[in-house]
Structure P
Amino acid sequence: MKRFSGVFTVFLCLIFSFAAFSQAADSKLREDKKQELAKQPPVVVQTAIGELKLPSPFSTEVVANVSKVVPWPEGKMPKAPEGFKVTKFAGDLQHPRWTYIAPNNDIFVAESNDSGESANQITLLRDTNKDGKPDERHVFLKDLNQPFGMLVLGDYFYVANVDALKRFPYKKGQNSIEVKGETIVSLPAGGYNHHWTRNIITNKEGSKIYITVGSSSNVGEYGMDLEERRANILEVNPDGSGERVYASGIRNPVGIDWNPVTGELWAAVNERDNLGNELVPDYITSVKEGAFYGWPYSYYGQIKDPRWYHAPHEDMVQKALVPDVPLASHSASLGLEFYEGDQFPEKYKNGAFVGQHGSWNRADLAGYKVVFVPFKDGKPQQPEDFLTGFIAESSGSEVYGRPVAVTTLPDGSLLVNDDDGNVIWRVSTE
């Protein structure tokens, strides 16, 4: 009987071990498996802007190339296309990660960073004399927890901290908030690669709030039980009730905005790492309600992630959607703003600006710029560079800054947050 009990115990342990293994990616594939995968032919997928040819996993080396931020040389600043000029809008900020323009045109800046390095405050800027530089500056909210997304809705100012959506009583034009506010949604925090940013946006009616929550891992290697309510865009009512998953399988959605022509929700998304230099491309995409975008089991539709060979989740892979607009792999495409201003030339109207924070795991630096995606009749076209010059020309790893948020001012000029440079740039027409 004891022998039977011992065998049964071992059997149960094997079952539970397999169950746990099947719910986590194998992030340490054997070298012979990687070599076998590298020999596979490229895969071509159809995106909204044309065919995309993706190399096989591990056909290029997995490398680390972490950038170093150095001061801008005297007289040097980011480069915009001909007909535009770049000026410094605000400086001496503490890692200005995100900017939000309130309905009354007040400018709110989330000064936020990785845990332990974050100022954890929101600064209010006002340009009352319309000269392109703020002449008022106030600490609007402090003692937050890695704040990112901000929103004025009704009589409340909403802040998306890393671990909670909070709201504070708010009156238009006030210079600061001293009350603690209330937590209306608790959010999962912690995990891989600093996926701490929580962005928020409301719909046209103001009846819903959408919250981005990135994954806690690269590809589910610590177990999918840690990914509950993550790699999603959540939808809640303004009081925090009625939470549901609006869309899933989106590894790290950050920038979100509404397509002004079609009314669709769009998101800028960071894809996964450690498959090679050219995998997997970041993207911006329309976000379909109830849709699944592949993470962690596949990418760009039905291309299976090899680290889930033991538990391929075929049912999930088969329903994964191909994102609309591929961008550079590892470019950390974070910012997203549809341009509805009137200052820029007509080609920019209703197109999308994307802030690319820049790579850390690509042989040659990728990103570190703002790209523009033209839209025609609400449909995306090929991306093009818009604001460049952040990478130092004399080095393979030195940069002058890292653009993140892209935000349109009421006068139609564009603000670009350079968080590591502690500055916000303004792009306007000459």
Structure Q
Amino acid sequence: MSLFTSIPSYSVDEVVDLHDQYLSDPNGRKLWLLADIFNDTAAVFPSYQSIRHAEGELFTSEAGKDHIPSLGLTTFLEASSKLLFGPIYSTVRNRTASVQQTGFTGAVRMAFDFIHDHMPDALVILPADTLPTYTTIHKKVMGHQGLNTYTTTHTGFVVDVEPMLADLQHAPAGSVVVLHTHAHSPTGFDIPDSAWSRVLDVVEQRGLIPLFDSVFTGMASGSMGHDSRVIRAAVARGMPMMIAQSFTHSMGLFGERPAALHIVTPGPETKAQVEAQLTDLVEATRHAPACHGAYIVEKVLSTTHLREQWEQDVHAAADRLRAVRLMLYDALKKAEVNLLHANEHIRNQTGAFVTTGLTPGQVRAMRENHSIYMTESAWISLAGLDGERVDYLVESLAAAMKESPPQEGGGVYELPDVCDSPTQYIA
């Protein structure tokens, strides 16, 4: 008998299972509403002009494919930090330890590895409706080390910050709290701009360490500076923090997935200590990171004409997402289909994600009767929609809401908590 026969099977992830169903679905009008890859008006994934030009220039100038340093390409890490911190970069550069990673998932994994090894008493606190990426990595890396959630109920088109603040007020000092600064994935519900100073007040007063999710920076407002303003405000307060930064979406580099984890420390001596420990972590997983994606990012950010073209590319992508939101809102209004909040959240939010509020039965009706695929938590991505697809989506929504009406006393489906006890802090 083979040694490997005792290995248990893996419970297939919901999204993976749905994608398999989608691929085998023969319906020519089928819709996959879980893609986070930005598409153009023809629902085709474009390559940004700035990226094509950068790769062309690299083709004639790139000096081979030798190893880059263990922590990553130095010029890439410097350029990504400058982009993130903007005008306050000079005040934080000497106390920020940075490491190159593969994608957002790699950056979060490195953060959790670091927390596990060097902050063993820290509780990790997630939004109640965040991506399963966080809980999956936590389970793999941290095991029984504390995990909990803060409340993220919503009112109108934003997060109701009062329950969130009440939860964080009771969080133990030294806890790591994950914060989405914009274009929340996967719900679309953001903390309102007017509330961020209060959130940072509580984080600072309670001695919490923010882990900022900076995955869709630029795709919300079209401006990298605007989408980074909360992180910069936290830096200006002198707060220690972690930032998971990815260029996968903002540069369309889904095949390369250049990303970084930045850890802002109290000072240069602490920075050196953190860098040493990050080096130890990466040496245990890979000797050196992939270089090509990092070279592209560094080339774009450090070359004036490419940087200007890229900023135009990002702004155009954000404009397209806003246009799809308005297209969907108008189509729902015309068809007299009401989702959450009379659909106002659709036209007032930013980024690619929308919560529909459908019940699990309605989600199944969308899939089984109309070949439209979304998770049971009923969020969708707008990235692949165009006019024809929006019309079919709205037509199907209207039908599914009749085919599977909510049970009496029910209503829209509530997003499940990622933790069993979202308001009880456990060690």
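Can you rank P, Q by mean count of other Cβ atoms within 10 Å over residues 116-123 and just name the one with the largest value?
On the way: P: 17.4; Q: 14.6.
With respect to mean count of other Cβ atoms within 10 Å over residues 116-123, the highest-scoring structure among P, Q is P.
Computing helix-only ellipticity at 222 nm (-39500 (n - 2.57) for each DSSP H run of 4 or more, over all residues; to 500) gives -2500 for which of P, Q?
That value comes from structure P.
I have 27 for relative contact order in percent (Cα under 8 Å, 6 or more apart), calculated from one of the structures P, Q. Which structure is it? Please list the in-between numbers first.
Working: P: 17; Q: 27.
The read-out comes from structure Q.
Among the shown structures P, Q, from which was the value 2.2 of distance in nm of label points 7 Å out along Cα→Cβ at positions 252 and 276 calculated? Walk me through the intermediate numbers first.
On the way: P: 2.2; Q: 4.5.
Considering all the candidates, the number was obtained from P.
For structures P, Q, which has the highest computed value of FRET efficiency 1/(1 + (r/R0)^6) of positions 244 and 316 (r between Cβ atoms, R0 = 30 Å, to 0.05)?
For this comparison of FRET efficiency 1/(1 + (r/R0)^6) of positions 244 and 316 (r between Cβ atoms, R0 = 30 Å, to 0.05), the top structure is P.
Of the structures P, Q, report the one carrying the highest value of Rg/Rh (Cα atoms, Kirkwood Rh).
With respect to Rg/Rh (Cα atoms, Kirkwood Rh), the highest-scoring structure among P, Q is P.
All of the numbers you see were taken from the coordinates with simple rules; none came from a lab. A quick note: this is a predicted structure, and the numbers were derived from the prediction, not measured. Cβ atoms are built from the backbone, for glycine too; each structure is taken alone.
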